[in-house]
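Following this line, the structures themselves.
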Structure P
Amino acid sequence: MNPPYSFEHLITIMRKLRAPGGCPWDAEQTHESLTRYLIEETYEVMEAIDEKSPQHLKEELGDLLLQPVFHAAIAEESGDFNIDDVIGTLCEKLIRRHPHVFGDLDIKDSDAQIENWEKIKKLEKGDERPSALSGVPAHLPALMKAHKISEKASRVGFDWEHADQVFAKVMEELHEFEEAWAGGNPTRMEDEMGDLLFAIANLGRFLNLNPEEALRKTITRFQKRFSYVESELLSQGIPMQKATLEEMDVLWEKAKSAENDRKH
């Protein structure tokens, strides 16, 4: 059984790690040096969610929680803010942006809530976000950013009416990419590939599919199938470099079939 630690214990531990006589590595960290860990821990939480392992998720959420606590400790030392300020700001924001819960506003569904949330954000930011596309983090992965940008454009009416129009746009961009490839112009090929990927991200958003999640899951499936091909060839004493494409394809289809069996 775990000791009865609380959030306050975590704050105390973090302060001790940063204090003189604490941990040299922890003491050396800055907001900038921790950026990579914030990103890494977020993706490890996503991996734990994919695994559907509560124990792994619990551990990874703890690692992720450490990051804001760490940043708050650094800010506290310089007198900028502390973890209580972070929590207070968050609580105020949640209450302010949920007037249908903490006030008397009537919100009928989640779409209406999203629309109202955006209105409140715009009022809060004032003239800081003059564009309908403002507020999308610059460092989001490209597919995720494409999804968010097209989502914001849609909210002001810049969108297709039917899914078949989006499919047609995807096919149009694919054709233009094919033309660029035939022309052998690398710069135009890059432009057209970007247009194609953006159109596909738009299609995902239009169909309520997250393109970033879809691609991430495809990559995971590819890795698992590839590992199966490797291990099967190894068990047969065949180096992968010596195997024929036909041999690998047979094993690939077996791995794919096993996945489908598990789904059903």
Structure Q
Amino acid sequence: MRYLWRTPWIFVHVVVAVPLALVAFSPVGRRARVRGERLDHWLQRWWSGGIVRRCGFRIVRVGEPMPGPVLFVANHVSWLDIELMHSQRVMSFVAKAEIARWPLIGWLATRAGTIFHRRGSGHSLNTVMEQAVERLRQDMAVGVFPEGGTGPGDRLRTFHARIFQIAADAQVTVQPVAISYGRNGKMDLRVPFAEGESFFANVVRLVGDAGVEAQVHFLDPIALSDEGRRQTAQSARAAIARALGCAEDE
């Protein structure tokens, strides 16, 4: 019954995405305004929130995303994380290069300004950091997942400190973001990727699952530590762990 209800809506939402993208990423979309917000930003947020809801999730936001150039750092649970955060604040994400090949999501992510990183490549990371700093200096926001990939959902993995150099170089504030899928603040461990599960298989499984909340917590900003990026990374990780009530792997 869930497939019968959700699949047509997802199909319609996907079909609508192409003409919307043509408008959003055109000069018209950048100049026009909707309630004081750029039309392309409003359309991106509307579409991103819609795809999360079409998959059966109810979006719950706690706190407020900071305006202006901010480095948002979040735990990584699902492919839905980018869409969930995008539904609340348009930002350029640093994401794994594989996402660029995902059906539709990759196409939209590319045109939305996602900065793709080839994991394990030091040269790629240097390029990514340069691009992210440039975006921040252009008064844009940037979102990163310091764990470097999706986790199991019940604990946080190590936050890679080097990515926090972006905030130091651009001299911007870091705002931690805690992401959780479940009810009453408790993570539903069916949402993260199962071992060896493909993107397509995960999408099919989630669409058929019982709907849960998609919670995004915008936490208090963190000032850059005088002790260096490692301390900043640890502070952000600890804040997210407290918000989620989960363990921190070392």
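Each reported figure results from applying straightforward, stated rules to the coordinates on display, with no laboratory input. Just so it is clear, the model here is predicted, and its values are computed rather than measured. Cβ atoms are built from the backbone, for glycine too; each structure is taken alone.
Descriptive notes on the structure:
- Structure (P, Q) behind the derived value 276 of volume of the Cα convex hull per residue in Å³: P
- Taking distance in nm of label points 7 Å out along Cα→Cβ at positions 96 and 112 as the criterion, the top structure among P, Q is P, with the largest value.
- In this comparison of P, Q, the computed figure 2.0 for distance in nm of label points 7 Å out along Cα→Cβ at positions 160 and 176 is attributed to Q.
- Answer label among P, Q for the case where helix-only ellipticity at 222 nm (-39500 (n - 2.57) for each DSSP H run of 4 or more, over all residues; to 500), calculated from the coordinates, equals -13000: Q
- At a computed 3.7 (distance in nm of label points 7 Å out along Cα→Cβ at positions 8 and 192), which of P, Q: Q
- Structure (P, Q) behind the derived value 4.0 of distance in nm of label points 7 Å out along Cα→Cβ at positions 32 and 208: Q
- Origin of the value 25, where relative contact order in percent (Cα under 8 Å, 6 or more apart) was derived from one of P, Q: Q
- If FRET efficiency 1/(1 + (r/R0)^6) of positions 88 and 240 (r between Cβ atoms, R0 = 25 Å, to 0.05) is computed and equals 0.00, the structure in P, Q: P
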